[in-house]
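Asks: Take a look at the structures listed below.
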Structure 1
Amino acid sequence: MPAHLTPSQIALLLDELYGRAGQGWPPEMRHWQLADDLGCHPEVQVAAWDLWQTELELTGQDVGRAGAWLDFGFYEAVPVE
């Protein structure tokens, strides 16, 4: 788990990164770092997604679209070394 972030903080960061992606902004270093961390700790991604999904539902946002971005677009934006 990213030592410096709680699942709640990760959910907030995912929401911010999702918003940036929706506006066409390119990924930045914290996006890449988070993708790397979550790739190593899928259980943390699940916990953060549960929190973010609840927030999306409560605010009337498209949960399916955000979930697809998290499953595919979030990781595709990260360069493979």
Structure 2
Amino acid sequence: MALASAVTAYSRMIINDHKLTALNSGANLYYSDTDSMVIDQELDSSKVDPAKLGYLKLEHTIEEGIFPLPKVYYLRTTEGHQS
């Protein structure tokens, strides 16, 4: 259990760094979790590499999003997918 807590805490540290980078570049942050975030700007390319641990990858481009509560959201992507 201690290892799982340490991994989760480290993940929060990494995503918080990514969030600060985005906010400092003028982005609006609409949602985040331990492994994701939704912002309204392109990601800093130095923080993006889907093959590297701790880096981000662009999974979706969102056309519409509703975020009423933590872990509760609606997304419609530019490809027409909904979740």
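None of the figures in this text is laboratory data; all of them are computed from the coordinates on show. Since the structure is predicted, the reported quantities are computational estimates derived from the model, not experimental observations. Cβ atoms are built from the backbone, for glycine too; each structure is taken alone.
Asks: Could you figure out which one of 1, 2 the value -20000 for helix-only ellipticity at 222 nm (-39500 (n - 2.57) for each DSSP H run of 4 or more, over all residues; to 500) was computed from?
Replies: Computed on structure 1.
Asks: Now, a different point. Suppose you compute volume of the Cα convex hull per residue in Å³ for every structure in 1, 2: which one lands on 85?
Replies: 1
Asks: Output the label of whichever structure in 1, 2 has the greatest value of relative contact order in percent (Cα under 8 Å, 6 or more apart).
Replies: Structure 1 comes out on top.
Asks: Here distance in nm of label points 7 Å out along Cα→Cβ at positions 24 and 40 was calculated and came to 3.5; which of the structures 1, 2 was it taken from? Write down the numbers at each step before the final one.
Replies: On the way: 1: 3.5; 2: 2.2.
It traces back to 1.
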